[in-house]
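Peer 1: Listed after this line are the structures, all set down as structure tokens.
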Structure I
Amino acid sequence: MTGSSGNVEIRKFDGSLTKTIRDSVAVEEPLEIQVSSAAAQGSAAKSVSITMRTPGDDRELALGFLFTEGIIESADQVVSVLHCGQQAAESGLQNIIRVEIDPRVDLRLERLERHFYTTSSCGVCGKASLDALRVTGQSSLAHCQASVSARTLVKLPEKIRKRQPLFVATGGLHAAAVFGPDGEILIVREDVGRHNATDKVIGALLESGRLPGNEFGLLVSGRASFELMQKALVAGIPLLAAVGAPSSLAVQTADEFDMTLIGFLRGGTFNIYAGRQRITET
């Protein structure tokens, strides 16, 4: 299952409002991510995040989130990932996913406090956000020498669109994709949120033992935010390409950690905001 869509009855205006049709819309439901550990006091599950997501690939979403937030460092540290809780009345889904962590892992949930200052609306300066990445041990990706040609890059959006069935059906979903230097699309995930789609692909890489992703690139629909740059950095992916515009803090992050940042990748053109050395002419 890669997500879901539903049908609603709408009135369509095409000169008049007399036409009633069925339309497909993307499903959006909350997902609560919990962590538990036998080493924790009382071994009770603790809620660490509630996100609005498109159901599907919830396991990858949870693992990708916990990895990019520094709660886990490898798939081996996870004992189990299970849905739990009551089923939602409308969808029949269990919208709680519980991740049991190996008791030998030192759970440092205070790292999640980073969320208080990494959103674009928080009003805290970019320096604090970049300092937080340094504190968690993130280092330069200058050693990642993988490159991709400009001609390969401009073909990626169309190749990925062909692997977005829910976007084709609803027009309301973001996508994240991992690709190789030859342009091969390795993983595509869809979600109502760009950050969720990115967590899903990183979770898939984590489970398949392909992190750090030093030889990969990440393509996201929409804009390139600091949060997406942070997730790519933690996953060791040196190149982030976005269909939309990057934020100023995304550019600063790319410069700080020697990453390549591509924006406005559409219509056969793109802009390079950082890391020109990884993009070749042919």
Structure II
Amino acid sequence: MDKNKQQKINTGLYLVSTPIGNMEDITLRAIKVLEKSDIILCEDTRRSIKLLNNFKIKNKLSPYHKFNEKKVSGNIIEILKKNKIVSLICDAGTPTISDPGLILINKCIEENLNIYPIPGPSASISAISVSGFSDKYLFYGFLEKGEGELDKTLNKLCDISYSIIFFVPAKKINDYLIKFKKHFSGRKILIAKEMTKLHENFIRGDIESIKPLAANLKGELTVVVSSKNKERNDKKILSESVKIEINKMLKKYSHKDVVDFISKKENLSKKIIYNFCLKFKGKT
């Protein structure tokens, strides 16, 4: 490209995507913007300095993470008003996608300050691209930690007819797999581990038959669940006789066992049975 025709780096906030593993995945434009930045905001200076050192970038790093973003965003706005170039990066991937940044972006919008995306690596896009699942997808990110809230969320998501992408702490993956088997029966799953790194690994299979992973895994995993199987034509209404049967079974068996048994026996949606079980429990 003719250097005279290259896009000018204007003042404003740049959301710069950084490698999710392999350092070579950074774009030439990302390097150029980081080199021109007056300040580079990052989640962890200890981690980001390795990236900058690798590309011999000497610009100032400043902490910007979920614990301080409300406090420092105002100061950053004042810096931007002085016609400075500020870059925001996260530990890996594209900023603001399950990472800090929304507070600052919305302040920039309110103040009519320039915001520029510098596209590049994304764990969610990388995982869905190799999944073999439908490219009509929902990116959910990190799930709730509490078991009650987690069940409520997955119970809502299980009826969505798209592929679904989650970020999961590696040490919690086996706990989540138990929940996925409960709520996403009949679907396929892809677990992406160490993407773009030396030990990159993709674990694929049916959700029901996927085996537990090693207990000593570290970091984060990207999990993709395939879209809902539309071939099954579940009935949508519980008859009075089925409700009576469910009530009797709940006195002896767990919610999961009741849901699985009634769903197969009556060709009923698991979600409908599960919701009825919750209502019954609330009355007892």
Structure III
Amino acid sequence: MTDPYINNPKSPKYHINKWILNHKVDIFGKTVVDLPAGNGITSKILRDCGAKVLAFDLFPEYFREENVVCQRADIMDSIPINDNEADLVICQEGIEHFCDQLKAFHEFNRVLKKEGKLVITTPSYSNLSAKFNYLLAESETKKHMPLNEIDDIWMEDKTVSDKIYYGHIFLIGLQKLRLLAKMSGFGIVENRYVRLSKGSLLLLPCLYPLIFVSSWYRYYRNLNKNKNIPKTYKKKIYREQLNMNISIRNLINHHSFIVFVKESNISDLSFKEVIQKVDFDDLT
């Protein structure tokens, strides 16, 4: 099969394809989950790189790759594979459609092996243009109406499924993505630049000084709150958020492309224990 978007630098498919080809040595022979699989072009690229591809979609009727089987799956129920089975999960243009994104991250954690990778692409809700359009009309772009039941129910076909494919109802920014990942046992390996948002670039000279000052103010103010939490721990977390917030690259990036690594299982997570350990380490 062919897909013209693979050769279009404006499309996330182009950048996913580029990333896969750059990592084809690591992908060869590995088990990779492609969800949502869409028309199957990413599954084809993965298969051509020697991966064992497990493709899933809410509506597999639109899957076109003949050499890969696409199964019907709703991540809000579960992905029909065993725990710790996958080496890599690619969630391309999917997270913004999931009504329970924390549950989705938990499911990604379940199916991935320790040190397995999770790749997420999604329209950026952290660039300046997106923030400005939300301020003006709570809309995704200057061309869109605010979210509504006409434009944001993208697929409903009760002849094949009782599921609804939602539009960009659940758009998500970098800070929330980071937090949901942390709450699900993931760390960020890479936050990739995709392409320029021209509207964001136009807004940058006016808005960046405010963002810069405001971000540093919040950082220092919150360092001095919650005296029971060690300052070294707060610095680590808040500085990561600060850098994400004042990054010009993030503010003008049209699309989010983040690579996560599974650091621990959900059952092993304990944020209070981490804080107590930091506190003990400081004392010793």
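Peer 1: Consider the structures I, II, III: one of them gives -0.57, -1.02 for log10 I(q)/I(0) by the Debye sum over Cα atoms at q = 0.09, 0.14 Å⁻¹ as calculated from the coordinates. Say which.
Peer 2: Clearly, the read-out refers to II.
Peer 1: Looking at structures I, II, III, which one was mean count of other Cβ atoms within 10 Å over residues 13-20 calculated from, given that it came out as 24.2?
Peer 2: Source structure: II.
Values in this text are rule-based calculations from the coordinates and carry no lab data. Bear in mind the structure is a predicted one, so any value in this text is a computation, not a measurement. Cβ atoms are built from the backbone, for glycine too; each structure is taken alone.
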